[in-house]
1. Taking Kirkwood radius over Cα pairs in Å, for residues 322-425 alone as the criterion, which structure among I, II has the greatest value?
2. Determine which structure produced the value -10500 for helix-only ellipticity at 222 nm (-39500 (n - 2.57) for each DSSP H run of 4 or more, over all residues; to 500), calculated from the coordinates; the candidates are I, II.
3. Of the structures labelled I, II, which one yields 7.9 when mean projected area of the Cα convex hull in nm², for residues 194-305 alone is computed from its coordinates?
4. For distance in nm of label points 7 Å out along Cα→Cβ at positions 50 and 490, which of I, II scores largest?
5. For structures I, II, calculate FRET efficiency 1/(1 + (r/R0)^6) of positions 42 and 658 (r between Cβ atoms, R0 = 25 Å, to 0.05) and state which one comes out highest.
6. Between I, II, which one scores greatest on distance in nm of label points 7 Å out along Cα→Cβ at positions 146 and 610?
7. Among the shown structures I, II, from which was the value 14, 44, 36, 6, 0 of P(r) over Cα pairs in 20 Å bins from 0, in percent calculated?
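Bear in mind that the values in this text are calculations on the coordinates, not laboratory data. Since the structure is predicted, the reported quantities are computational estimates derived from the model, not experimental observations. Cβ atoms are built from the backbone, for glycine too; each structure is taken alone.
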Structure I
Amino acid sequence: MAENLAERAAKLRELINDYRYNYHVLNKSIMSEAAADSLKHELTQIEEAHPELITPDSPTQRVAGEPLPQFKKIQHSGRMLSLNDVFSEDEFYAWVKRIAKMAGRDDFEFFMDVKMDGLACALVYQDGVLAQGITRGDGFVGEDVTANIRTIESVPLRLRKAKGYENFLTGRTEIRGEIVMYKKDFEKLNQEREKQALPRFANPRNLAAGTIRQLDPKLVAARPLQFHAYDLLRQDGSETPTNEFIYQAIRELGLVANLVAKIAKRPQDVIKFAKTWEEKRKSLPFNTDGLVVKVNDRQLQARLGVVGKAPRGAVAFKYPAEQATTKVKDIFVSIGRTGSATPVAMLEPVLVAGSTVQMATLHNEGEVQRKDIRIGDTVIVQKAGDVIPEVVEPLVKLRDGSEKKFVMPTHCPDCNTRLVKAKETEAVWRCPNNACPSRSWKQIEHFASKAALDIDGLGEKNVIALIKAGLIKDPADIYKVTKEDLLKLDRFADISANKLVQAIQAKKYPLLERFIYGLGIRHVGTQTAIDLATHFKTLRQVSNSTIDELSEVEGIGEVVAEAIVEWFAEPQNKKLLEKFKKFGVEPEPAKEIKGPLSGKNLVVTGSLDSMSREAAGERIRALGGTFQSSVGKETDYLVVGANVGASKLAKAKKLGTKQIDEEEFLKLVDPALTADK
């Protein structure tokens, strides 16, 4: 009897999963929804009577029982990158020209898909069974939302067996994609909320993101989310030769991949595809703000490398931003964490690209004057890249004479310090007072942010509360805050105070690159911080570096080098670093990467056919080597490409540095790259 039930349960699971695949992936129904529900009911009854027959991939296991206490942090197997944007045909052709030059050829294919407006997420399957669902997070570390992912019907709990794709059912298969809410489902939810006299949700993207981060999976299951896949990762890259193949594999394995995606042989075909979907995008079930265009050849895409946090071999082709008109109620000046004084327009609320806009940046005093934006003007507002609200232009013909010109204040509105410009050529006025209240809380919030030290619980409101209570004045002060201090504030109870103190103390030994980024030095973003940590190894070496030494770091020019030297020379910043030391904060020195090039120093001169100079540097560092910008006594190899200058060759010859060509270099960094030579 038990054997018959086990066989019956297996067949039910197979049929229900087949129904799910046909319905969600192939967009066809092999039976009515009522019939499918009846099969699920029978399977539930069998499993309730015989719990030993329950399998992790059973359709009955989609909804977990109890709410989660919190989300665990999970490190991604490989960084989830973002994309650089192009906003016009000219910018797109410029991108094509750049990658063609780096690749040494222009006969490659493009792979195109509409860009989904949702929440990026990675699904990890182990031997074909769903093991983890992880949000994008900061690209390096995301949150474990597996229990919530399991409630999404378009996510298979077990990958489908398909001829020719059996290898993906063995070992680790990671599928990346976007969690979205269809427009019709979003509208239906809002109609139901209106009936209950509840406020409407703002837009599908925010609702999808907010839903997937709910701690109660039952709430997630009650909202109709969808998962559309766009990438598949395996340890062996040869298993995924092209992006076109990846989409085919994704569909065969039982997931949804957009059917509109296709190959383009020429850049002109990409433009044609973009124009077609700019007109047709309203017919899509989800919101989109453009296309994703990738080099189809995955090996070539890998060779092109990564710059900052975006791959060179892919871009987001953004459509013109949605626009609306509204009135400027006032213009005020906002002081940023680096002291920048930015004019901001306070607007009458208006809906733009799916969300309500009440403020928009005016960038700087010169921009306000150039556009002649006045208080009381009716203006056109848009979201730059559909993200940051900005004022495009005033509608001058609608003026009635009551409008007032904006005058840039001479003093900081928060601390009354006189605003300055470091150089006459600068467009931005700055508050030079490091103790300015606005600068202080924004600096501390930045220090605790996800991209910096990632201190959970130290967001804007708590930072401001701590400053107002006189407990902290700068980022170092957070390390002296005690549980007893927090319990004196209305915002904290025993548990929340304990958690915040523990979260702060857990970050006393941060990674050097995160600490450098957290200091908030002008022009130093996450990638520059990584480059500094990798090059100098310790905070002491970074702080003592000269402009010439900093200029040797790849990607750091004179402006950035000057900003770094100025920051460490500032007496108040020296005191800040001393306070960190006093409170026992010690950034971990950058760890040396061990590899076949450990202890070797390489310089690349001229252009390489197989990869860009930056990609070559990344590959050298990944193998433990040091990528130098100039030949010196310690240089082991000078890699000589095409169109080289005479100076480096002469210096290498004088110092006796070994010179190698591109083929020899490829054998050093990756023998597989020479396969097509």
Structure II
Amino acid sequence: MSDDRSTHDCGSSGVVPPRAKAIPHRLEMHGHVRIDPYYWLRERDNPEVLAYLQAENAYTEAVMAHTRTLRETLFREMKGRLKPTDASVPFRMDEYFYYVRYETECEYPIYCRKHRTLEAPEEIMLNGNELAKGHEYFVIGNWAVSPQHDLLAYAVDTQGRRIYTMYVKQLATGEHLSDVIPQFTGNMTWANDNRTIFYSKHDLDTLRSHRIYRHVLETDPAHDELVYEEMDESFSVHVWKSKSRRYLFLASEQSITSEYRYLDADDPFGTPKIILPRTRGHEYDVEHIGDRFVIRTNDRATNFRLVTAPVANPGKEHWQELVPHREDVLLEGFEVFDRYLVVEERKRGLVHLRVKPWDGEGEHDITFPEPAYLAMFGDNYELSSNTLRYEYTSMTTPLSIYDYNMETREAVLLKQDEVLGGFDSQNYQTERLSAPASDGVSIPISLVYRKGFARTGEHPLLLYGYGAYGISIDASFSAARISLLDRGVVFAIAHVRGGEELGRQWYEDGKLLKKKNTFTDFIACAEYLIQQQYVHPQKLFAMGGSAGGLLMGAVMNMRPDLFAGIIAKVPFVDVLTTMLDPTIPLTTGEYDEWGDPHDKVFYDYILSYSPYDNVEAKEYPHLLVTAGLHDSQVQYWEPAKWVAKLRALKTDCHRLILKTNMEAGHSGASGRFKPYEEIALDYAFLFDVLGQQSSSSDQEAPWFSAM
């Protein structure tokens, strides 16, 4: 599986890498012909494909064999920062307090509750460790307690492809009902009669959630009634219950358009009614309180506004504005209570929570002290409550759960994740920077390092980026990251366009025919960090996953000289071929993100940046690539093809390794501890490229002090 110009590691390993055979495959569109020599790797059931992936895994293990001790050390560090036993903060729903806890050395959560008081005896609803026996991969997805709190419906995925099986358990006896619903999305909710469950199913080829069914307990699921089917292949559907528990919402959505239906939860066999018919480009979402709907809408509001509408007639002509649109503030979400409305807003890249009493008196913000952080709503299920539960974290502050009394304005810390192993947040420093992009736009950067760091231009730095779907990557805490910081590595996040950190326009300026802004923004951030001497020019690393993996592939093609090494996690790198194939999961729903390449304008633009299509015979950085055989979002063959093409064309001797998890999907290994083994490989790759080895002395002195 090699040739005379094999690009194996030129270091001490001397291991010859596998080489995928090249079988020319002709792809033609708009008069343009592409020859894809590795198209055959998409043949999931072909034994040669599995053999190739396993050969790549064996090569990765051989090349990284000398880092085994380092990886074990890193894994022990990360695992050792977790409390052996831990539990979430209980949340109240009616007369019960629900929570999740972990037991020593157990991978999976135990779902529990207590009746009326936290001093009551514990009831174990589900023990994930028992259910996971015999499965290499195991995830409990959504779970929903019935209105009378006597039944539990829950979803299980044992492959990682996000295809779930629903089970229903009688909580008083511990017995499972005969109702088993296979191959559904994991999305489900109860009607108020305590015996009807609404759930969504997907097309098993494209995995598009396209149908909502109604199941009545003790009936054959094969005869479940179809409630709604979405015929537009660019839309997906899901169902849930309003916070008031009065209505079921059936949402049909795609990236730029929404349509909601509602159904009286007391009348599960009624006919759903449309709130607002779909209009291309109109996005909205809905909650209910009293006799009205509260609607977050982008109608005449790029950054969204909030309106109310009577349930009896929710058309636009009856809207009353509640929170107006603002050019400099993105309205991201909201929570309703009997006496209060709380809005989640993003200003200058940071989340703010604003409390608005319905009577108009005493509106105020909940303030946060750090220069970069993440704040978000927690579990808030009781309309009558005067308490808002929210979560707070920063790059130096572990996840913290607060209850905020909206009347007295007092915040009570209920729990902050305890980090073992001698962690002290005072040992670390976070900053917020701004880098000038090529077109003059300022790109925010959040970074963290261990105190003692000085801007001498001699340090290693790992720059992370995503930049797609309007997803904001906020400055949050990672216990695993301490293993980098304590060894002197600076960690930074480039808040590039394509996310929504600076409002909706920030997203619009990083998608479709403006997608390349995402890549040039990331490069600008890297260059700025070098210029400002946060990093040595030859010790700069980059990391991104999924759409962030596309970012990695694009910047690597554009500026391979800029990075010492790149970590690309489940990277979306074969963009053009994937977006031309509507049979691949997610494709049809993402034309408004990347463009539909059946249109020549988008075809040419995507072709100009698609990482796989732009691999050339030149030098590239050291590269670690990961994949999941059962990945439903980025098919395993994208990273596999990319690595095969790079291996055939690149002219350097830098490391190129591919690790495919043969038992998991997009999110990697399941469980509480197993994911840290994958992170340990990432970090070991970085340290190995730097030519460093971990030793016990690393615990006493920061790694950079020995540089």
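1. Comparing I, II by Kirkwood radius over Cα pairs in Å, for residues 322-425 alone, the maximum is at II.
2. I
3. II
4. Of structures I, II, the maximum of distance in nm of label points 7 Å out along Cα→Cβ at positions 50 and 490 occurs in I.
5. II
6. By distance in nm of label points 7 Å out along Cα→Cβ at positions 146 and 610, the leading structure of I, II is II.
7. I
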